[in-house]
Structure P
Amino acid sequence: MSVEDELTGFTSGMYVKKGSITPLLDDIFLSFNILYYLFNSVKSKLIFYKKTATPVMEVAALSKMVETRRIIVKIMAGEQIDKVVFEIYCDDEPLLERFYSEKMEELKTLSGKLKTESKSIIIKYIDVVKLLDMALYNLLNKKTIREIYFPAANAREILYKIFSAEKFDPLLISMGSLLESLRKYSDEQSLISEDTQRYALNFLNWKTDLLEKIHSIIGR
């Protein structure tokens, strides 16, 4: 099923604002990650994500409440596209226009602060945020333990390499403890309902910490 098909139920009847950016630091997937970060927050929820190898393409959609209205953002990048394209949906047109303008100003400021030497670490941190968003999406949608565990485990593995000199960082310890607790389930089970909130809060706390780390690197 395409992202358009997936999003129809969310975006039907909404106004849309489209945009695109040329690759920042000549890296289209850095640019995708920067837009993912720009439109994301602890209160945002991933509602669609897909990454393909042939051709290389990445698509994500996020949902967020702004001023009591829902805003949906779709972001897409690929080897065959020379820009990162995005679409913003909202049923309140003035709010949509304000949100778009504010985010474009933020993007302009943020783009001016990006440095080649910090590109790799920024990509890795935002990749971790995406993995945690995927794990949380799978958790809230009652997917199997396998579909929750592996994105979270991959996120921790990336962080373990980033924190090579800080193996006892509280974030790594917390993630390791949660992953260990998930092993009480079999891979194909779903999380029991009384555990869902506790695990979801852990994911959100980790995401908060990671967004703060990214803020400090970029200087947002």
Structure Q
Amino acid sequence: MNRFGGHSIILGKGKASNARLPEDQSMDNLLENYAKEIIPNHFMVSTYDAKPAWMGSYKALPNEAVSPRAVKLGRLEHIFNEMLMQDTASVFTDLYLTTLRYKNVYLTYIRTIKEDWFEDYLFDYEMTYDLVLMLFIRGEDLECRLSKNQASLIKLLLINLYKMGATGDSYIQFKPSRTPLGKNLPEDIDSILKNSLERMDSDEALATALKRL
């Protein structure tokens, strides 16, 4: 089961497996030889495709010199997908961003808030910070600080929500945090995301939306 954000099960080959990963799962090798270039100069590694050994769950947000403690970007309300549930239900997932080693390599952690009804379906669910995305943005003139670079910040957010499966009716609402990151999002970010994700059903559709931003 892929527990990142509470998403669907794929029997036999879970999205969070280590299938198709190189033997050398270091950050540099993943970015050089594995990461997918979703649009020009934007290279992505997502645990929804395959999970490198170090991109797992953490009880607390890491706080190291090579990866400072992540800052909250906002809270997403979305549909919770679980095979054992007969009815749909919504949950809240917080998104946190930081950098890793290089100022233009970004990490995303998500944490889905535990609801009372989880006990009926996921009795052993623990709230953890799940490292789900690494994005490398290459460019000589890039403003790397996401609190100053609104365009890259929106792109990173949109990629995250797409990979989480918060598309179409699964997307409900996004509320930015009051951190410098959240304050750098436009006032109409919820409408931007909803319109972009409404019919997004492929990587090609994601790339088209990213190019428009």
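Readers should treat all values here as calculations from the given coordinates under stated rules, not as data from a laboratory. The model shown is predicted, which means the values in this text are computed figures rather than measured ones. Cβ atoms are built from the backbone, for glycine too; each structure is taken alone.
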Fill in the blank from the handout: Computing P(r) over Cα pairs in 10 Å bins from 0, in percent for each of P, Q, the value 8, 35, 40, 16, 1, 0 comes from structure Q
Exercise for the section: Please state which of the structures P, Q yields -18500 when helix-only ellipticity at 222 nm (-39500 (n - 2.57) for each DSSP H run of 4 or more, over all residues; to 500) is computed from it. Expected result: P
Practice task
Work out the source of 1.00 here, i.e. which of P, Q gives that when FRET efficiency 1/(1 + (r/R0)^6) of positions 78 and 94 (r between Cβ atoms, R0 = 30 Å, to 0.05) is computed.
Solution key: Q
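For mean projected area of the Cα convex hull in nm², for residues 126-181 alone, find whichever of P, Q sits highest and give me its label. Intermediate results must be reported in sequence, preceding the final value.
On the way: P: 3.6; Q: 5.2.
Evaluating mean projected area of the Cα convex hull in nm², for residues 126-181 alone on every structure, the highest lands on Q.
Between structures P, Q, where is distance in nm of label points 7 Å out along Cα→Cβ at positions 142 and 198 highest?
Values: P: 2.0; Q: 3.1.
Once distance in nm of label points 7 Å out along Cα→Cβ at positions 142 and 198 is tallied for P, Q, the winner is Q.
Out of P, Q, which has the highest value for distance in nm of label points 7 Å out along Cα→Cβ at positions 118 and 190? Intermediate values should be presented prior to the final figure.
Numbers: P: 4.2; Q: 2.4.
That would be structure P.
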